[in-house]
Structure P
Amino acid sequence: MFLEFEDRVSSSPYVERIWRSRSRSGGSFLSMAEGNIELVVTRLPGFLAVLLRGPVSRGTLVECPPNGEWLAIRFRLGTYLPWMPTAALIDHQDLQLPVLPDGRFWLSDRAWEIPDFDNAEAFVARLASLGVIARSHATDAAIVGDVDWMSQRSVQRHFRRVTGMTFSSYQQIERARHAAALLASGQSVLGTAFEAGYYDQAHLTRAVRHLIGMTPARLLREKPQLSFSYKTAAA
């Protein structure tokens, strides 16, 4: 594997986890569908970029350059940008934030120090205190099924407004990522279909091909490099 990943769970109510990676050489990897917003810092020789990246609805094969370093703040589902619809960032409509000559970057009419792996929570706390990000408790309610205080339709509408996708789409993405993790660990296609909650192997194949970018059989056979992943349970 030419990409090395490291991650840690975050204590911030706004952040799911922090991850970083390094490319030892160039190559291609499967960029899986995902439902979260991320702030990603890219460092290549002679190049620095800061991106706001939104949810992705399908898996694609991506070329990765050598000698790169990436740091990402993966925001908790339900964290959103009050000043920008999440839907505007979906499917690689990333927002590239201006990087200033002094190495800081520009976000929401302010210059910010680029966070690192260890101080990301302090940076996120400042974003929250100034209203650059916010949290939706209705989104949490949809995930855990606690919708008694809102109508089902209201929860679905709010979930889509905050995340840029339907709750069903989010569930499908999480299930497919769980299936990909099982296959990467050596689980059989049949076993993966059963454990991840698919109706049958055909159902698994359709979902994984679309949301991960490769059929389950090829994932087992070729063991490709995957984008950042971690152990997850089926939604």
Structure Q
Amino acid sequence: MDINTDVTPSLHPSVIEAVDGYEQHMAYVVEARNAFDEAYKALSTIHNARRAVADDPTMTDTAKLLAVAEFADKHSDKLFRRFDGAVARLTLTVRDHESKLTAPVQQAAAAPVAAEIRAHVKAMNQGERASFLNDALRVGDTQTITAVLGAPAYLSGLTEVEKQVHTRAYHAKANPDLSARLAIMTKAKELLEQRGALMHGEIEKSIGGSWAKVAAARQASNKAKAAFTFSQQ
């Protein structure tokens, strides 16, 4: 998409395209990318409309402001709904991926060797235990990892938080695509939430006046029109 210097680059769709993993997992953030694309194009269009009426000698400055504001209104509601909808749907998908990365680890926890592994791990101090489990995960020692994580945390001397951390790491290593998709969707959701907050200010800039100024002009215009309303008593 072409660059428009009137519009902040923070709302250009390239902010999504630049996220790590976009090329491989773009299908999971296409709605976010399209929301930015639509916002950028709409803001460019409003800027163009403002410039188009700027040289119209038949319109006062207030009339020009009201005309552009009315045009902007047709775009703004749609843009806010687009951003809110994209955030809502990404929130649900992120939650689903999170649940898969934190699902309980399955193993034959009753096997004698599993009990011995847990006893061995429980005898370690906290630092040794963390290092031991990280090493087991790194080399792919599934027997050790599932023996510890497939049973209650206290049997291996772990806290619930420590068990959750190791469980997430285990699932992420076992399913790197799932982890990568979660990362890019989480980042896209954050960008939508952060950059969406810029929309009000960018729309004000595109129409050439604040919403307060527009509201005051509309009130004055409506008052003037009301004076020409004929009423029969």
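Nothing in this text is a laboratory measurement; each read-out follows from the coordinates by a stated rule. Everything numeric here is computed off the predicted structure, so don't read it as measured data. Cβ atoms are built from the backbone, for glycine too; each structure is taken alone.
Can you spot which of P, Q the value 0.85 was calculated from, given it is FRET efficiency 1/(1 + (r/R0)^6) of positions 6 and 190 (r between Cβ atoms, R0 = 35 Å, to 0.05)? Write out the running numbers ahead of the final one.
Numbers: P: 0.60; Q: 0.85.
This value belongs to structure Q.
Consider the structures P, Q: one of them gives -24000 for helix-only ellipticity at 222 nm (-39500 (n - 2.57) for each DSSP H run of 4 or more, over all residues; to 500) as calculated from the coordinates. Say which. Attributed to the structure labelled Q.
Source structure of the calculated read-out (relative contact order in percent (Cα under 8 Å, 6 or more apart), 22) within P, Q: P. Can you say which of P, Q returns 123 when volume of the Cα convex hull per residue in Å³ is computed? The correct label is P. If distance in nm of label points 7 Å out along Cα→Cβ at positions 54 and 126 is computed to be 6.3, which of P, Q is the source? It must be structure Q, since only it matches.
Kindly point out which one of P, Q the value 2, 11, 19, 18, 14, 9, 7, 6, 4, 3, 3, 2, 1, 0 was derived from, the read-out being P(r) over Cα pairs in 5 Å bins from 0, in percent, for residues 94-205 alone. Going label by label, the one that fits is Q.
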